[in-house]
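Structures incoming, each one as structure tokens.
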Structure 1
Amino acid sequence: MEKSRKNKMIEFWMNEVSTLDNDVDEKLSTKDDVESFEARHEVALPSSFVDFVVNCGACSFNELDWHCSIINIDLGERAAKEVLLHNYIRNIRQIDDALEQLNQELPDFWETGGALIPPKMIPIGDSLWKENGFLLMDLSENHYGSLWHWRFIQEAWGDEENSMLLKVSDSFDIWLDELKSWDEADLIVSQEDGKENES
């Protein structure tokens, strides 16, 4: 039985870990890192994501073909498909640092009056579509574990200019399994555009 894309990528990243010596502690997260993060931010991370950051840690897509997500954009009368590009996944310490920047350091510097991203969301990676963005994981009760694209905006969340999120996936595991190569993603979007033109 052929391995899923998720399992192939996890195997690749775990093999990377096995080749590291001094840098392994910087790449991986520990259970203590996770527990400290959860207590400090009053959240509970999905167990599969905890396993990932403990066993794979911070990961790059640079040597992998699969690094694209397909998202649906609501254009009012119709929906369109677009491609998101991803370069990396953060470990817990990196997530904590990015969260501090988005919720405190940058808002203080820009005097926005509030955090840049919604509460109960954490930046687990990057997410690029037209402009720089973040891949956010929702840890709220209603959408627990789902992933969202947030475009980097220098305004407080909820401001007129900073009020849009685009859903990427229902969960971290599903997202990994559904990642596409650029050629695959481009073909899907092109075929969808062709259907719209025919209609």
Structure 2
Amino acid sequence: MTAPRPLIDYGRMLDVIGIEGELMLSMADSALPSAAEAEVPGCPNFTLAETLRHVGSVHRVTRLWVRDGRRPDRWQRSPSDEDLIGFVRSGLNELLTELREHDPAEPCDTWWPADRTHGFWRRRMAHETTVHRVDVEAAAGGPVHAVDPEVALDGIDELLFLWFGHRLGELGMSSPQQGAVALSAADRSWLAIL
């Protein structure tokens, strides 16, 4: 399978990571510490604090993966008593610095065989950060900022090709039932055969 071309350009993806990360941090800063144990509505049994630890860890693991050219051996979890805002902010800044140093077309190790470029990580982190920004805002009681329509369309595209087309099966999450999902949004349409 050849990786589909993203629907937004790679330079904009860096902007999305930064903007979404700052929105997440702003909401978290106003909600912590009182809402640390608030449940994320879209992820039952996952709290606001756990979401922040996850994001900070994913940003660090991705930065190490890009920098070292291979999957890191372990997650970069924050100690439970560490300042979560600082943990997420430093991980976000380190990730953006690392991603900016590489052309998106430059080869890079990833977990998706169809896209072994630095562009994969820009796109993946743009959507990872956006989804969890929404999670943090919802857990904190809002307001939940709308996702930019072009970013949302690219997120749908990534979900269908990357996650349904590859990652869920790799993680052993499959169903013996077959089916199809048709989706239309704005001027785009997709048909996923499962």
Structure 3
Amino acid sequence: VGFVGLPQPFADAIKLFSKEGAYPMLSNYLMYYFAPIFSLFLALLTWMIYPFITMLFTFNLGILFFLVCTSLGVYTVMVAGWSSNSNYALLGALRAMAQTISYEVSLALILLSFVFLVDSYCLMDFMNLQNYIWFIFLTIPLMLAWFSSCLAETNRTPFDFAEGESELVSGFNVEYSGGGFALIFLAEYASILFMSMLFC
């Protein structure tokens, strides 16, 4: 579709958002509706602290802000699974919550090690100190642990217990369709991209 397929994702997004959203009869409608919106809001909120060259928005406690935003993401998963009033969605939400909370501890400790190395919580200082040599070369074992924690935090392939297809269909978002489904996946991929940018 179009020039080398560039408009294809935009056409798919328009088609997905134009579909009618199906709401389960016994669901808690307001919480069911606002959970994906809040999830995307939190994922985009973490992008505020990213150290762009223009220094558009940066503050001294960026690492703590990142940890708080990723911790709040657990509540959106819990509310999305619980409010749909489906056993499969609730089970997927409980699995995702348990995994996210348990791996956030290791993520915070790894980030604390880098904070000790840099002696600052500001991500601009992290960027400025990597002008000549990247931390990935200085702390290879720590980077491997960070990579595996990021995979677990974003529910990627070895750690995708929350969406075990054989028993839970698709996890906590099994009842979502249309715009809500698209917002959940936009939030998920925004957080994956942010974690990848932090890794580099």
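At-a-glance table
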read-out	value
Parent structure of the calculated result 20, given that relative contact order in percent (Cα under 8 Å, 6 or more apart) is the read-out and 1, 2, 3 the choices	1
Given 0.96 for Rg/Rh (Cα atoms, Kirkwood Rh), calculated: source structure among 1, 2, 3	2
Value 22, 27, 30, 19, 2, calculated as P(r) over Cα pairs in 10 Å bins from 0, in percent, for residues 44-83 alone, assigned to which of 1, 2, 3	1
Computed -0.23, -0.94, -1.12, -1.29 for log10 I(q)/I(0) by the Debye sum over Cα atoms at q = 0.10, 0.20, 0.22, 0.24 Å⁻¹, for residues 92-179 alone - originating structure among 1, 2, 3	1
Distance in nm of label points 7 Å out along Cα→Cβ at positions 4 and 20 - structure with the largest value, from 1, 2, 3	3
Of the structures 1, 2, 3, the one that -11000 was derived from, the read-out being helix-only ellipticity at 222 nm (-39500 (n - 2.57) for each DSSP H run of 4 or more, over all residues; to 500)	1
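Values quoted throughout were computed directly from the atomic coordinates according to the rules given, and no laboratory measurement underlies them. All of these numbers come straight from a predicted model, not from anything done at the bench. Cβ atoms are built from the backbone, for glycine too; each structure is taken alone.
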